[in-house]
Structures are given as C-alpha cells and as structure tokens.
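Multiple structures are listed underneath, in structure tokens.
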Structure 1
Amino acid sequence: MAIRQAAWITLYLILVLTPQALLFLGEVPPGRDFWWNFSMALGFAGMAMMGVQFALTARIRPMTSPFGVDIIYLFHRYLAWIALAIAAAHFGILWLWYEDRLGPTINPFEADWELTAGRAALVLFGLAVVTSEWRKLLRLEYGLWRYLHVVLATLGFGAAVAHIIGIGYFTASPMNRALWLAATLSWLLLLVWVRLVKPLRQKRAPWRVVEVRPGRNDVWTLAIEPEGHAGLRGFLPGQFAWLTLRNSPFGLREHPFTIASAPESLPRLEFGIKELGDFTSRIGEVRPGDPAWIDAPFGVFSIDRHPEAEGIVGIVGGIGITPMLSMLRSLAARGDRRPVWLFYGNKGWEDVAFREELETLAARLDLRLIHILEDPPEGWQGESGFVTRQVLEAYLPAEPRPLLHCFLCGPTPMTAAAEQALLGMGLPAARIQTEIFELA
C-alpha cells in the first residue's frame, strides 16, 4: 500500500514539474534575469497543478484505492489553494518588478488579449476556490455550486491555455508548443471522460428506488435495486457511492452517501440519509419507482481491508453510524464472532438512529454497544457527555491493544478527540482510521 501511495505521489510531481522542466531545459529566450524566469516557472507550475486538479476529482479507482476518495478530495482542496497562490505569485512578481511588461492598462477592452486572458484565468480560478471553500457561508445551494465550480474551473483552464499560447515566451518553438498542446489535450480528454463518458456509462446501468422509509432523528432509509443489469460488484462493507436521484447523471446532481447495507444483501443497496442540507432536506419526497444512478464503490473504510484485526472498535457520532452499520450487518451475515466495541455518540436517546437494529445486532454478534448521550434522559444509567479517554478505557481491553483496528466517523471535534485518546492509550496510528465526515 505504501509503495502504491508513493508511486502516485511521484507521478503527481512528475506531471506538475515535467512541463516547465522541459521548457526551461530547451531553448530559453535570452534577455531576462532570474526573477523573470522564476515568475514564468511559477506560472507553468500553477497551470499544471490546476490541470491535474481535474484528475483528482475524476474518481479514478487505481488512484483512489491506496488513499481513499475522502483523502484525495482533501488533497484536491488544499492543492487548489497552493496552485492559486503559485499563480498569484507569478502575477505578483511581474506586477512588482516588471510592470511595463503587463501593458499600459488592465482594461480588457484596451489591453492585449493574451494578457487579459491570463488575468481572467487568475480571477476565475480564485472564484472557483473561494466559492468552494465558503460555499455554505455564501449560501450556495449544492447543485448550483457544482455547476458554478465546473464552469469556473473550465473557463479558467481555457483562459490560462490561451494566455500561455498567446504570450508564446517559452512556447514559441514548435517542440515546446507541441508539448504544451499535448498536455492541454490530455486534460481536455480527462474532462470529457469525467463529464461525458462516466455519466454515459451510468445511464446505461440504471437503478430504481424500491423503498423510502423514515427513521428516528430525521434519518431516512432509501433502498435501490438495479434495473436490467447485475448491479454493483466489488463492494466492501463500509464503502460509499455517489448517488443521483431523479435527475440525469449528466446533471451534476450526484451526492456521496455511505452504503448502509452489507454486500451480502446485493443486488439491493440501502442508504441511511439524514435531513441536513439542500438535497437531503427533500429526501422524503423521493418515491418508489424514481430513477437512480450510482458511481460506486469507493472508500477504504472497511473491515475487509483489515482481515488481520482480532477485534474491531467503532467510534461514531450521529449519521456517522452508517459505515459501521454496513460492517456490523456484514459481520452478522458471515457469522463473524470477532469482538466488536461500538461507541455511539448522540445528543439524546431519541436521536439514536437505527437503535432497535443495533440492539438486535448486539444479540447476534460479540458486540459491546456503548451509547454516549450529550443530553441523557432522567434516570439514564449509561455514559453521558462526550467520547473521552476515560470512557474508552472503561470498556476496551488493556492489552493487547495493537491487535484492534479502530474506525472513527462523525463530527470532526469528536473524531479528533477520540483519535488523540486512542493514541494516548497506546494504539498505533496505523490502527486508527478516520473517515472524513463531509466530502462535499
């Protein structure tokens, strides 16, 4: 696994650094000093990083499997800021020390078109990053944001390519121009794959909603079954899917949800969906018979990736129960008798989703179910407050802890505190796995 991770990181560095390395190793135009060439290198690096961003969100399974899609998306998010900063530094150096090269005006109606294209690219990339980082603060509905993000990123990419070709400083020679056009073509083909080919493949493998039922704490169970095909293959308990309901798979209306059912229940898939956001607040409006499409399975948050574990620990909060529910259902279906400790945090007793089923699973498995309530009812005899080291130590065996594997899923403050507590108890970091609670 570590070798595959290192190989993908190395490939990323090659994709980002090779274009400008080849350009600068070739025929470098004379008459410019270090800072000018450094600014050009930053421009090419920023452009290359922005281009590779398309690949990071393409959900290419060989790329995502060593890390998990959640980590790849987090990587995408942070790299967007770095790429934007590099592109801004490219412009900043020119503005501070080579202002004469930026033209007499920034008015797009009077400035050279290639300079305007570069400025437009910087603005468009900046808007793409800012509207993504603060989508909720800006009150952008998820579907609208998806469309906006694709448009801003694509237009920004096109403007940047036009800027580079139009300036022609390092791309004037036929070889360098061919190199950069080839890189541009590869990014465009990737965009076609993500926005056209993958949705077309989903369109040819439709699903249909077969059940929608309400549960406690505004958590709905939605079940789908394949229509005219065999269904999902290669699904591990705890993984998730990108789900599109009612809308066309071409419509950028997909949402990530954990598959709460077990692989043993295939071809039927079930999702536990809480009413939280723009889309999920209307989940009760979905009806049996509605069309659905999925892109799945994804994720490394699964017991099947750790068969050597002699015991399993789940520390979850709220709707973060769904991946553990999938794993517990699978353990029960297989008759797996490994010991399981499930610490489940909620605000109140009536907020505990899937409460009755968890009790049933506890009777079928070697499962210790520990509810932790922030606001317990009168007469509550269980744990209250938050997940702490004291609570964990009260239930987990003292030794040998390294043989346990821990799965954490829930609000970030809860998982961060639990992770620190487990490390303090002597659990190796490699045995503590945290699922990022919100991908989009």
Structure 2
Amino acid sequence: MIVIIRIDENVGVILFKIKFTTMLSDKQKEIILSTVPLLRAGGVALTTHFYSRMFTHHPELKNLFNMGNQQSGKQQTALAMAVLAYAENISNPAVLMPAVDLIGHKHTSLNIQPEQYHIVGTHLLASIKEVLQDLATDDVLDAWKAAYGQLAELMIGHEAKMYESKKQTNGQWVGWKNFKVLKKVQESTEITSFYLVAEDGSAVPDFTPGQYISVQVFLPNINLHQIRQYSISCAPNKDYLRISVKRERNEKLDINGMISNFLHDEVHQGNVVAISAPAGNFTLQNLFPKKVFISGGIGQTPLMSMLESLNQSTKSNELVWIHACRNAEVRAFADQIESIAKEDQKLKQHQFYEVVNETLAGKEVYEGMLDFSKIEKWQFDPEAEYYICGPKPFIEKAVKELTDNKINEKYIFFEEFGPKSI
C-alpha cells in the first residue's frame, strides 16, 4: 500500500510518499492505544532496559550512540517521549512527520543504515516483553511488532531519499570524510573556532545556513569513538566549513564535556577529523524581510551562519540580533557582529550579560537574563521570523514570551542541542 502524506510545517511543505508492506489493523491500533497509560507511567524504565539490553548484545553500537546522554539519562527520556508520542498518534501519523524529518537529518548525519533498525526493533520488542511481563500478551507484542515495522519502513524510506539527495548535492557525500583543520581561532575565553577543509582537496560542500555537521573522535578515556553535532557557524562559501566549540570547565566532566575539551586540547592546525555532510532542518526561511535572532551562550553558532549569509545577500532585510551570556569575556563573535552592524545599518543588536561592567554599559547592553521589556522601544512584530537557539529553559522562556505576545508559532523556529525534549 502506498500512502502520500503532505503537511505544512512552519509554512514549509514536507511531502512523504510511503510504501508500506503491511498496515496496522483497527484492532492493533486499539491495542497500541491501550498501552499508552503504561508508557506514560513506565516509559523511561522500558527505554532504560532497552538500551542496556541492546548494548549488551551489540557493544559496538556504543560508538554510534551518545554515551554522555546515556550517562545522564537524557537519551532514555527522549526515546520514551518518542515512543509515547507514536502510540498516542498511531491513528494519525501525519502529526509526527516533522519529528520524522528532524530525526531523519540526525540519522543521515550519523550514517544510520537499514540493518540497524532491525537490531533496534529486536531489542525493543524483547524489552516490552521483559518489562511488561504478563501484560505483554501475544496480541500486544504482535501489535507493537507491526507498529514498529511500519515506523521503521517510514524512517528507512525517508532517509533513503535524504541519502540520495546528498549524492546529488554539490560537494556532499554519504558516510564519513576526512577534513583537515586549516586553522584554529579563539573567539572568547571558552569558545574556539575550527576552520575545516577536505583532506583530499575536494570542494567545500553546499549547505543551508543553520545546518550542522557531525564530528567523530576517539576518546581514549572511555575507549570509544563518539560522534557529536556542531552547527556550521559561517555562511556558505567555497573556502572552508567553520564550527565553533565551547570548552567545558567542570572538574567532573561528563562524556560530552570530554569531547569539547578533546577538540580544544588535542586537535590542532593540520590535524584531520572525520565529519559527515551537512544536515539539519533548522534553517533560514523566506517568509518576511525581518529576521529576529535570539541566542543564549553557544546557541549563537547556527544563527551566526544565518546572519553572515544575510549580510552577503543582495536582498534588503531588517535584522535584529539578541544574545545573552554570562559576561563579555565568554561572548564570541562580538567584533564580527559589530563589523556587520557598521556595514548594514538595518542590523540592530542587543546584548544581555549576567554582570555588566560600567565600561560596557550602554543602550544596547543590558544586565540580567533575556528580558524583552528592557529593550528600548521593543515591539513584538507579527510579521517577522524568529530564530531561537540556546539551553532548554532559555528557549522555552523566549517561545512563551513570543506566543504570549501574539506571535504565530508558524514564524518561530528553534533548535535545541542534544536529545529533543521541548
């Protein structure tokens, strides 16, 4: 059976043409819905058991999964939320298509292959049986086997199209490719930029401002390869890709912190790292001339790519840059943004610091956390695009203020680093 699903997401169009070899029966959908209370109450216990089981049988997958998020429990929680959402919407999968597209970008960035879906399915079904025990009747297991099979078909089909698109996009590739560090530039006391070029001298790939690349490194401390996504922090160009990485300074680093510090301490000019082709759907739209960029900390990196690309554009855009961080010492790209503002009088910038030195005080510098009411003559413009990136609480607060002030959700775009929980 072929199902075509066309939806408008943030006024963009996502088209899925899905060929299912099997479809869930009405009875199986009812059974899936009947398990929703169990998933709400014990979803994290189920996904925790699942990951433990899968890694026991397939320890090589630890090189693919984010073991820092495993350690913190974020990945188990994110998967539990995803399974619950799928069960709740089993009769209307179109609701989940934006999430499918988001995950598809992540999976193609990690070079996920169809056979790995079989591994996940095997251990997910086994975990349902082992965790639910007597509640996991044959009918329940059959229904979830069919439901997972249908979801896997959807994901594999969508990702196949994305892989094919990479083969046809200028300079892109499938899998991993070695890039050399052309130079390292310290942007602040915490953030360093890495300029990357293909080791084989091939062209810099095309990408859309806001996208990311995956970087694969080997961590001797845990004897594993680990992969992390870093937003491309420059506009598309023919010379290099740039990522900008924040150093973690906690004395007890988790695995995520180990990777950022490894890049800062062990990866130097001339060294080679393996990266995947650009991916991600947090990208510039073309809905209104006015763009408002709102960032917290290292969340400014994808927005820098957008800002630089608009600065190079011949189109007339009204741009607003709002950034919040602890202090001037940790702020990155201050000189670049100031330079763009001098070139383009339509760019207005506003900076929030937790602590403001007297020498920095001015009408565009504010003390405290992000607070729109502190910005002189601030107005929530309904005919503007709003791009938000930063820590989860920062994003949630900004989105709430925007929606509370009648900004349509269709014009609000945000990127949450790590497992999606918003």
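Every read-out reported here was derived from the displayed coordinates using simple, explicitly stated rules and does not represent laboratory data. Just so it is clear, the model here is predicted, and its values are computed rather than measured. Cβ atoms are built from the backbone, for glycine too; each structure is taken alone.
General observations
- Structure (1, 2) behind the derived value 0.60 of FRET efficiency 1/(1 + (r/R0)^6) of positions 80 and 272 (r between Cβ atoms, R0 = 41 Å, to 0.05): 2
- With FRET efficiency 1/(1 + (r/R0)^6) of positions 64 and 160 (r between Cβ atoms, R0 = 25 Å, to 0.05) derived as 0.45, matching label from 1, 2: 1
- Which entry (1, 2) yields the derived value 1.14 for Cα Rg over 2.2 N^0.38 Å: 1
- Parent structure of the calculated result 2.8, given that distance in nm of label points 7 Å out along Cα→Cβ at positions 336 and 392 is the read-out and 1, 2 the choices: 2
- If helix-only ellipticity at 222 nm (-39500 (n - 2.57) for each DSSP H run of 4 or more, over all residues; to 500) is computed and equals -15000, the structure in 1, 2: 1
- Label whose coordinates, when distance in nm of label points 7 Å out along Cα→Cβ at positions 256 and 320 is calculated, return 2.9 (choices 1, 2): 2
- Taking distance in nm of label points 7 Å out along Cα→Cβ at positions 312 and 352 as the criterion, the top structure among 1, 2 is 2, with the largest value.
- Comparing distance in nm of label points 7 Å out along Cα→Cβ at positions 96 and 296 across structures 1, 2, the highest value is found for 1.
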